[in-house]
Every structure is written in C-alpha cells, then in structure tokens.
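Engineer: The structures considered in this document are given below.
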Structure P
C-alpha cells in the first residue's frame, strides 16, 4: 500500500446512486443520459457538437476518418504522448511523422519543427496538450492555414484547460477528450469527440454507431422502426451507465481543477530553484487542468531517473513516466531523431497529484525528493 499513490479516484456516494438509478430505469445502453452528458459537456467547454464514445482513441480515429485522412497521406504528430495519439494514424493507413517538443520547460509540440517536416502529402496535424497545458495554438493555426492542413486536438489531458481564455477543444477541426480512470473526470473508460463544424458533426454522429441513421434507443422509444446504413461506421457508442457517472464527475470538475492548481503551486514553491530539477510549465497552472505534475532531471542531477523512482517507492511514494517516446517503440522505430523529446523521455518523472491529496502530502513528496537528490 502506497503512503502517497500516484492517483486516487474522486468518487463518492453520488456516483453509486447515479448508477443505481440508471439500472432501475431499465435502459443501460446509450440513451437519454448520454445525450444529457453530451449537452453538459458542450455547455462547459463551449464546443458546439460533442459526442460521447468508448474512449479517446476511438475519438481520434473518428476525427481522422471525418477529415478524410487516408493511405498515402502524412500526419505530423508528437512523440512525447501516449501511443494512441499516433496509433490512430495507422488505423486509416496514413503515415505518422514525428515532431520534437519545444523545450525541457515546454513539453508541447514545436511549431518550428513541424514546419520543417511539412511535405506535399502532409494533410493533417495532431497536437497533444501535455498535462493539460495548451500548445502554441496561434502558431499552429497559422501553420495549418498556410499549408491547408487539418488540425486535430488530442485534448485527453485537458478538460477546462484554456488558451488565451478560450477553452481547449475549440481550436481544431475536431478534438478528442479522455475519461480514462486516472483523468480529471472519469467514466472508467470513455471519451468525447467534438467539433464546431456542422457537417463534420453529422458524420461523427453517423459513424459512431455503424453508420446507422437511427439508433436502438430511438427504436426502443418508438420514434423509429427502421434504419439505413449511409456509410461504414464503427461501434464506438458509450453506454448510459458510464454517462450517468460522467454527469456526476462533470459537476465536480471545477473544484477538481481548483484543488489541483493549489497543489501544483505548493509543489512549485517546494521545488523551485533546485538546479537538479526542471519544472515544465512553471507558473502556468492557472490555465491548465493540471492532469499531471511532471519534473525533468537536469544534466546536473547526480542520480538516474529510475534509481530516483525506486528510492521514492521505498519511501511509499508512487510515481510514473509520461511518456516513453513513441518513435522509439518497436513498431515505429525509425531513423527519426528528436533530441529534446528523447532527453525528456529518459529523465521525466510524474509525481502524485489528485483531488484528495493534501498540501502536507505534497510536502512529504518534496521533502523525500530533495533528500534523495542531495
């Protein structure tokens, strides 16, 4: 048992009651609760069309499908991300092209490196808002306009994050959110695919459920008796059980983000000025969902990342790594060199951060960390 786990669920009696009530309703597949969940998510983010799906990977796949990305096309992607950001490109038989991060202090994709890698068959750009901290959307939108590229936001880390007062998810042609178990809000598994484009929304809604023109819930309610298949779709529906949990979680999101901001400020105060540690996104926590708290060991550190993690574990502190570089995985191994990404991938440590964590817990983590690196 960890003294300080990496993450802890922000679940309570409300989630239990929501599920019980839903079961008593006798309809647990996608229906009214899902529609309510989508509407609430749209209201909170300001994104016009939001469709709940099985997971963020499905959302990213759907985004590429409706943007008509196909075999022969290239899509520029980050490597410092979870593999799903890149895997979805292969789902449509396109080719991922990896770009480096901006710096050790800013772990988002580098617009300058992106522009160097654009070729005639480059058709899209997927950006991932690392840890809930926004990419440089002004420059990225400018690049997409200049080269006529689709822009897809991997916003898996970013519910309630903003860029210049505008909610993340409103910048791309399509955006994708995650509700995996360790995210700011969770439905165990789940995601949301979003767009402000009416035509793209029609296709997203269609392909989420086999390309069917009416859904099972509509036929169950007697609103329809038959359906057509307008294009090949997928079974990416979420169910009302998870949507019921999602609605409760959405009601907690504002407080969750506020608490995380407070904890991140405590971390920063404890760790600032230590030359063996780099703190990415220092001082930018007010605009972020603060999904994770990352540090990067500097070249002055006298300990290897894995040894430091082991010593923290011995003291009851759970940590993680976000992320192994995707371009170095066996299935993507290439001659691509991304020096900043590679350094961070080998030296980043994710420290505990969750709603029920206390400032005393943060102090305990930092005291142990500082003692070890001395």
Structure Q
C-alpha cells in the first residue's frame, strides 16, 4: 500500500501554489489527504470573511471530497482527498489555541480512519496547524516554508510567529524555497528546494488570448494585484510609454483606480492557470514590478520561472529571486530605468531559447523527487 501524506496547505481549489504543484507531482506514489487552509489571521466582520467562513462550513458539512482532476491526472491513478476543517483561525488565547488544536486533530484523525490511512507523514505549509500535529500520530513532520510570515501582509504576525517557533522545534524536516529564509532558524538545518515550473505547459506554443489588446507592444503581468505591486512606478512608466499597452491578469485586491484610469492600462481579471501561456507567450515583455519590502525580499514568485519557460523577456524591480537569473532578467531600480528597459527588450529566437533552457531542468517533478527522497 502507498504511504500516507497529510498536507496542511492553502485551499485546493485556488490558483495552484508551490505546495499544490509538488503534491500533484507526488500523487502517483502517495495516498494524500489535503487539509484546506485554516488561516493565518483572525477573521473580521467583513463580508469577505463571512462568505469565506460560510463556504468552508458548507463544504465541511458535505464531507471530504475528491478534487476534480484533469484527464491526465485521472489516468495516473490519483489518490487525494480534500478536507475542510471547522476551527478558529490563528487564535491568540492559550485556551482557545488548545481547543482548536484538539478539534483539528480530531477531525483529521477521523478522516484518516475513514480512509484507512495510517502513520502518515504530516506536511505543513501553514504554521498555524502545528499544535494539532502533536495530537496526530505520524511518521514524520515536515515544515515547507515558502514565505517569511513575519513580513507577510494580512497575517496576524505575533500569533503566527508563536506557532512557527513551536513547529520548527518539533519538525523532523524543514524545507525552504528561498536561500534568504535559511537565516531564520540557525539552530535547525533546512533543505533548500527552489520553486519549480510546469515547463511543458509554459514552453509549448499556445494560441494568443483573444482579450489581449492590439495597437502597440504589450508589457504584461499575471498574479494577485495586491499591495506589493508598485503602482506608483507603474503609473509613471505607463505615462512615459503611451504607445505601450500594460496588461494585468489576476484578481484585484487593492484600489487600482488611479492606475486603471490611464488609457493604456488594462485589468483583465483572473484566468485559470492553464490559460496563462496564452498571455505570457504573446506579450512583448513580462513584468515583475514589486515594491521594496521584507515580503518581496523573501519571496520566490512562481511566475518568474513560468515567464522564463514561456521565453518572455522580463523586466523586474530588484529582489533576490530575480537577481539569481541575471542577465536573463533585466533589473530596473527606478521608474525611468524600468521604462528604458522595456524599450530595449527585443524578441529574438536565440534569446528566447536561452531563457527557456535556463529552467528546462527545473520541473516540479524534479523538485518532488528530492522531497520523496527526504520523506521516504
């Protein structure tokens, strides 16, 4: 029988995270219980939090479920079940924290019994599940850390830091995605596992998206339109280059009214992950226009390698993950340099192939093989 793996990650149905990419690459060899996100901050009285909580409750009452899979996954004997947990996210009170840990552990143990899964390896991508894992019999405990949660926007930092400290002390394995995270826990060795890429998806020619604008070269970005996007820089660049079209694909999570008012700026909304090559392969330059902050310093954006696999020229603000790929990525330190860099990028076959070859061997399967050796 295949070994059991319990993954505490983000919501399965969202845009795929690095955890999802790795787990999908491991599916053939493990039975997997995926526990949807239990949160990194206390909920508020906002409509958004109410809708999210209501959705989780309804899904939980309907029981665990098999996620929808592609035809290729169905043929690969996929063995994964998703579970929505009823709990209180990131509690501060010690009493509530203990009660939540017991409730989470009880729900997971019950599901494991139903599935006939025994002695699992526990994989945590979110440190707030750490307390519960001490109450779940397991073979090994792995902490997969892709972010510096102490600088992550929208997180209850003090509470999450307490959870993370306890998790690090208890973990059998710590895996990090970015070298800058190695300094967080000098007392505990960590395995560096950079993000991978779905190279086949992004390198194979895809048709041009019908909603890409015409009438000039296109500078494009996909991902969350959030607080870490440098809107001041983008507004200046778009104003300096009125003949360029600036395209943003993704969910808008902040006020972009000033930027959206420019006639050459287009917010297209979110698109499924497998449709993204229809954009990145057909715009003239891909952008990584981030502000300077601790969160970006420690980030390792999936889109960086996806842009490279698509062969797109890339212009980025300065942060460590982008600097690792210089000179394939052009680094711009201010708006004027960013505008100049956009104008200097040229699509040619040799440069395109160099970018693609740079990540050809960095597949998610290759990354998952390293993890499989670690966890057994």
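Taken together, the values in this text are just the output of simple stated rules run on the coordinates, not laboratory data. Remember, predicted model here, so these are calculated numbers, not experimental data. Cβ atoms are built from the backbone, for glycine too; each structure is taken alone.
Engineer: For which of P, Q does relative contact order in percent (Cα under 8 Å, 6 or more apart), calculated from the coordinates, equal 23?
Structural biologist: Answer by label: P.
Engineer: Hey, distance in nm of label points 7 Å out along Cα→Cβ at positions 184 and 312 derived from one of P, Q reads 2.2; which structure?
Structural biologist: Matching structure: P.
Engineer: Something else now. Who wins on mean count of other Cβ atoms within 10 Å over residues 120-127 among P, Q, i.e. which is largest?
Structural biologist: Q
Engineer: Which structure, out of P, Q, was mean count of other Cβ atoms within 10 Å over residues 24-31 derived from, given a value of 14.4?
Structural biologist: P
Engineer: In addition: With FRET efficiency 1/(1 + (r/R0)^6) of positions 168 and 280 (r between Cβ atoms, R0 = 25 Å, to 0.05) coming out at 0.90, pick the structure among P, Q it was computed from.
Structural biologist: P
Engineer: Kindly point out which one of P, Q the value 16.5 was derived from, the read-out being mean count of other Cβ atoms within 10 Å over residues 96-103.
Structural biologist: Q
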